[in-house]
Structure P
């Protein structure tokens, strides 16, 4: 019987059942036995008297603002334009409400448990970090959904003036819920790092407010200019253009690439990553806090690769430029993952190994478990495969276009992707090497930042100090070939008539190969040291187990009896 609903609980589906049966049982369990943390948070929120007051105040202020803007604008403007202006005004403000209040609400959930010293009691319930994180997420999402639902009547006002359709308004509210999911997941990931509610909220808002403004400007106003060039029906400079694009854009390959694949990847992948980070932060030191992030990477890396390269099929020409942008985004993604994997432990804990043995975990799941060499080797293999896939697509697009510069553009794609692959191999190997020699996770990440700065800006700074940049010859740029930004110089030299073009390209290819070779060398050194440290740790544990077993055996036998004293000899009488 469920303690939440009073209904009979359902047993888990056996492993031999069909997938549709397992999915049906999960849905029934969600209906009859919901997450207990979610129900507890909802009951606590229902007792608060300030929640309806806050909702009423925000809704009233939004309604007054919309009426004021509509009344002033309708004096000298036709109703259709007033409706469009109200549409952008309302959903811009609603975006601010969701992206500011959502993270702040979520940031106080886990931190309040630790600050109120109830986290240990919650952990002793046996629910697990996954169930607790899901309950906190659903509770925070339910709370922010109240704000969105309360604003629905106000959001319908632009539809009354005209200029926007009802479907555009519905799409805009659906996108608000999607941003709410991202905001809550971001707040939970920050909250899981701190034990003070005030610190968690302050840090969350310091990051969320500038980040939301940056997304609003770049993803709204700036991106709408490029969207207008692709679909003239979308207004140029409109901050809320995505709902309009869903309704007015022509369906085709561009529609699927820019309005389906890209938004799905932009929302689903970060939300899943933030959830896995939250679960990992809530786990103990001896828990498996790596498998979730590793599974996410296995799915996110190919999905991100495909989502970034799909727009190359929609551009009319210059496929190499679109693929170069995709390779740049993939490079940034792999750099972020290098920082994430730099915090891996040297190997799985004894507790994790025992769980693996009891559950008879296979080689793949063990490979996705804790371990710096496992993580960096996965980063090397998957990262190189993703870059190679984008390179192959770019070369195929250029050669199939049959343009006069097809071969040169294909060479540009190969040069760009080759340098990205080599440098990413170096970053992965360097992260493994520094982590194998550090006792904390902050040192490898700090050294990784220093390596990125020195390798990227160091050659150019050295050239500027030595005065080489002022020579004006193309051969002078060879000294900057160790920098990953040197690939821009390589792209310019491909197809040029400069006598130094071959030297410039050869230097870039040599440095790319050198970075990759250095990465493999550092990874090999890290693997050797990691195996030695893990082996010494296992020997120390075995020695400790032997000592404890000997003490336990001695305690079980009890104290040994003292030997009896020999009888004294009787004195002999002298005759």
Structure Q
């Protein structure tokens, strides 16, 4: 542009010499932003002259180092000038082209050294200013297409903290409005998408934080009046399990500390009012729960303080209930309430069976059929075997219906349905093998140590020493094993068919009431009940009434009467 201006100057001087005329410039109305036709080029400068044949020219001219623009009518242009979408400003009085920072009609503009009006960022006297698309200098909030700035009233860039009366903002060392996390003087602050500093709850796209009123991050326990939260050393809101000062706390997906029952996806826990894990026994309403050392709610069978308890799937302790072959009482203490097993072998290798019902500390021991043959008919001890079976089934039913189960849970009842199975099955007489054992021909009921004396008759044979048969030895050992440590001991030896009871009159009275027996309060030498009495058991030999047949036993309900007497003994002792 400078070269063009120099060419114009030369032509003006030459034209001046040739025409010997004074140059005069037409004045132009000072309409701002007047657009000169693009066809009016720098080579067509208009010089007003009396010589009508002289060529007219328009465009830029320089005079005394100052630039002017000549319109097509030869006048000086004043005010705004648009050449090919570049704007210039010429003094409204003398038409001189302006440069630098100028205030025009109350607005500031920047015109560079060529006079062109600037837009966007301009560095002037070491400071940056921003000029809009109309060229006017901006103040206040602006966006340059990339980011936001705040410009002071003089147009310079604001830096540092900015409070506009509604919000606080942070303008960095370049004046750019910051968003997201900003570290300032060792503290972190968070600014939203609008640049405003946040307080209270915020989420940065990854996790939650709580910011104080001054914008700094809150750390530690936070109570917002509704819930408690825990913000860790980085200020992040914690979820799930948190260990603090040796105690565990649980925070939900919303970060709120949980109390009461919670499930962490693996187990249930109960958190007290302080949010801490409850451990050990816990009662809620009518239900009891057990929470382990880790606080997890226990279910199923649990051994606690040497007792077994059962906890349902919902966690509450079971009471007065049969679970598989176990029974739990009103205190929740459980034991295997039924058991069928053996305590030894007979002389011919048969299993010596027993049944157990209950698992209490009190023990009732009832033995049937020490004589395989009694005196009604051959093999009549089979009737005693059947009565024992029915007595067992009746006790099991008491637990199942639950009517007397709680009281019965104090007891362990051992029933031996056939103490001499070889005699019952293989025997042939009530005066020898059958009544006695087969292999040793011993009368088991006269073979026990207390008051023992030898018998040599076929009906009552014992030999020279007590416990002379495998069956007697096994029975003796099993009585001792089951009675050991019992808090109550009762021993029954069930026979047929002499219609009486022998031994403890109190226990005998339950059978006397059912059958109309008479009791003989004695303990004959070598008898099973005599040994039982010696070890502290209330012992009775029960001689059931003489029957005519199996049908007679059923008709007279021997098994029912025996079971009722047995049940009343358990309920009242």
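Here are the numbers:
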item	result
Of the structures P, Q, the one that 181, 40, 39 was derived from, the read-out being Cα extents along the principal axes in Å	Q
Per distance in nm of label points 7 Å out along Cα→Cβ at positions 351 and 375, the highest-valued of structures P, Q	Q
Structures P, Q, by mean projected area of the Cα convex hull in nm², for residues 191-358 alone: label with the highest value	Q
Distance in nm of label points 7 Å out along Cα→Cβ at positions 295 and 327 from the coordinates reads 3.4; which among P, Q	P
Identity of the structure behind -5500 (criterion: helix-only ellipticity at 222 nm (-39500 (n - 2.57) for each DSSP H run of 4 or more, over all residues; to 500), calculated), options P, Q	Q
Which entry (P, Q) yields the derived value 10 for relative contact order in percent (Cα under 8 Å, 6 or more apart)	P
Mean count of other Cβ atoms within 10 Å over residues 175-182 - highest-scoring structure of P, Q	P
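Bear in mind that the values in this text are calculations on the coordinates, not laboratory data. A quick note: this is a predicted structure, and the numbers were derived from the prediction, not measured. Cβ atoms are built from the backbone, for glycine too; each structure is taken alone.
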